[in-house]
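Values quoted throughout were computed directly from the atomic coordinates according to the rules given, and no laboratory measurement underlies them. Predicted model, so just to flag it, every value in this text is computed and none were measured. Cβ atoms are built from the backbone, for glycine too; each structure is taken alone.
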Structure 1
Amino acid sequence: MTQLLFIRHGQTDFNDEGRLQGQLDIPLNERGVEQARRTAQALRGAQIHAIYSSDLQRARATARELAEVTGLPVRIDPRLREVHLGEWQGKLAKDVQAAESDLYWQRRKYPAVVAPPGGETAIQVQERLLAAIHDIVERHPNETIAIVSHGFAIAVTLAYFRDVPMSQVWTLVPENGQIHVVEVDQLPVT
């Protein structure tokens with residue numbers, strides 16, 4: 001059985017401001033760096049065999065803190081990126097909600113099939129993440145793997161492994177720096 005440690009990156013200024021980051025490449029803020037360090041220290045005694053990270057700098061910086069504690073290299077996989085939010089990226093969530101209320105609430109209710117203009121649906125994100133996880137699990141059978149990714153990306157992955165309906169994905173979005181453990185006894189279907 002492969003154990004996956006899903007870690008959400010530390011906080012960014014966009015997180016703090018309530019801005020929709022999506023795939024914008026935003027760095028950790030001071031609090032985010034501290035969260036990354038605390039998360040790495042919490043995993044100091046874990047027998048981690050490999051570290052994988054999204055290619056976005058907020059995830060890479062979080063993964064680097066874990067790499068310093070474990071002595072392992074960080075393997076970058078762009079498929080571990082956050083959901084692409086299209087035209088909504090960089091905007092305040094409250095402004096999007098006010099300006100595009102119907103679409104905003106449709107996406108909240110039906111994330112599997114509704115995407116922001118020019119963005120991805122939850123199903124598209126889940127398929128991308130599961131393809132990456134399939135490859136990771138295939139490379140590391142019966143090992144413990146740290147995967148540093150993003151809130152929504154982790155949530156759609158947890159929905160798959162925990163058999164949670166996609167309409168409830170919002171309840172699975174982890175806090176910055178939070179760790180979720182998933183044990184995988186077979187490769188995810190891709």
Structure 2
Amino acid sequence: MRHLLLSVFVLVAGCATHAAATVPSTTLPASLTDGAPAEAKLVDPAAKVTVLEFFSAHCPCQAQHDARLRALHDRYAPLGASFRAVSSEESLDRAGEAKEATRRRYPFPLVHDEGGQLARTLGADYATYTLVVDPQGRVLYRGGIDSDKRDLHDDATPYLANALDDALADRPVRVPEAKTLGCALQIH
């Protein structure tokens with residue numbers, strides 16, 4: 001029994017390390033709030049850091065965090081952070097992504113992850129899974145936006161804001177990984 005538990009622990013602990021440590025430098029189709037077709041570099045080379053937030057149109061946790069994401073964008077974009085929402089689920093086509101970007105009033109692109117390949121590579125299993133990456137694509141932070149799930153509280157631990165504060169101040173991110181509280185991404 002002890003060996004079985006140890007094997008399960010090693011398997012689970014090993015899974016956390018399978019996510020890529022760098023984000024590929026690529027350009028993807030994107031949707032903007034004005035509905036115009038666009039493309040966006042996944043990692044913005046002009047930004048000090050890029051935030052990638054894995055998106056789900058059906059997840060109530062996502063819907064609850066939309067306002068927080070917009071607020072984080074408004075706070076950190078002037079300081080050098082570039083934001084992208086990443087749509088990896090098969091249930092949403094490009095037209096649906098454009099509608100969602102507009103409906104949610106995202107001030108940043110919603111990029112299309114064909115077949116969920118990027119989500120798989122980067123270990124994104126849940127909506128609101130977020131990465132902070134440097135201009136070379138190195139992952140500085142991975143995890144949730146904050147410690148809330150569906151019901152938002154004023155005293156939530158602001159994981160993403162804390163990571164951005166550190167990264168934009170050229171400090172090592174004190175908490176480079178945190179738990180993500182969102183719906184499982186529907187990737188097949």
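Here are a few things to note about the model shown:
- If Rg and Dmax of the Cα atoms in Å is computed and equals 15.9, 48, the structure in 1, 2: 1
- Among 1, 2, structure where semi-axes √(5λ) of the Cα gyration tensor in Å, for residues 127-166 alone as derived comes to 22, 11, 5: 2
- Here FRET efficiency 1/(1 + (r/R0)^6) of positions 23 and 103 (r between Cβ atoms, R0 = 30 Å, to 0.05) was derived from just one of the structures 1, 2, and that gives 0.65; the source is 2.
- Computed over structures 1, 2, distance in nm of label points 7 Å out along Cα→Cβ at positions 31 and 119 reaches its largest value in 1.
- Winner on distance in nm of label points 7 Å out along Cα→Cβ at positions 39 and 71 once structures 1, 2 are ranked, highest first: 2
- At a computed 34 (relative contact order in percent (Cα under 8 Å, 6 or more apart)), which of 1, 2: 1
- Read-out helix-only ellipticity at 222 nm (-39500 (n - 2.57) for each DSSP H run of 4 or more, over all residues; to 500), computed value -12500, structure in 1, 2: 1
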